[in-house]
Structure I
Amino acid sequence: MILGLGIDIIEVARVQSSMERFGDRFLHRVLLPDEIAYCAAKKISEPFVAVRFAAKEAISKAFGTGIGAQLGWHDMEVRRRESGEPFVVMHGKGQELFTRRGAKQLLISLSHTQNYASAVAMLEGVG
């Protein structure tokens, strides 16, 4: 049973502007250390940062909470399997919310170009 669905799209230039304006402060506010390391290893990191930003927004929409008191930026982590498939690891309040909602799986799909990054998240539970 689908418990929630979220989607987000962001302009990569908006994230690039935040990275230039706030530097590491922006990255550390939105991403966890492994996410920062993954993005930093890319020749052009901004689209990879932007798609993780979009993923976390989409996840928060799937939960119906948005980013805030119930679900923070560091309560969600986007990782990749060896195959390249993205997946989410929930931490702290995110894991608590996942359990409270009776969720069994959180699926995400990511896409980005030079100009845009988008993500879809689907929260599934037992019906």
Structure II
Amino acid sequence: MIGLKSRAIRTVLRWQLAATVLLAGAGAWFAGPHGALSAALGGLVSFAAGVGFAGVASLGSADSATGVVIGALRAEGIKILLIVLLLWLVMATYENVVVIAFFGTFIVATVLFSAAAFVREDG
């Protein structure tokens, strides 16, 4: 099952938040408050997209293989749309963004989300 009730999704969302906090701390150390905020925003973009993915995926029909594929494609489409919109929003509105901290944390958090396939559901 894919969705917020999925152990794998909940696990990688926690990993994303932990990595975001750690990288925001590193951003603060290297670039001050703007580095910390930039890193936090980068991680939160990926986190929000992951939550959107899980929410839409949980609405899909698991009655057939076709239903599963269509649900997964819809969820992935929402995730990509959220990523594009949120990346644009931050870059368009935050004048002091520290680009390396922002995109670096975004990339780390996004790669962590892909690790959901490797998390066992049965404990």
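Who wins on distance in nm of label points 7 Å out along Cα→Cβ at positions 32 and 104 among I, II, i.e. which is largest?
Values: I: 2.4; II: 1.7.
Looking at the calculated values, the largest one is I.
Here helix-only ellipticity at 222 nm (-39500 (n - 2.57) for each DSSP H run of 4 or more, over all residues; to 500) was calculated and came to -12500; which of the structures I, II was it taken from? Please report the intermediate quantities before stating the final value.
On the way: I: -12500; II: -29000.
Comparing all candidates, it corresponds to I.
Of the structures labelled I, II, which one yields 2.4 when distance in nm of label points 7 Å out along Cα→Cβ at positions 24 and 80 is computed from its coordinates? Attributed to the structure labelled I.
For Kirkwood radius over Cα pairs in Å, for residues 40-87 alone, the calculated result is 11.8, so let me know which of I, II that is. Matching structure: I.
Out of I, II, which structure matches 39 when percent of Cα pairs over 20 Å apart is calculated?
I
Where a number appears in this text, it was derived from the coordinates with a stated rule and is not lab data. None of the values given here were measured: they were computed from a predicted structure. Cβ atoms are built from the backbone, for glycine too; each structure is taken alone.
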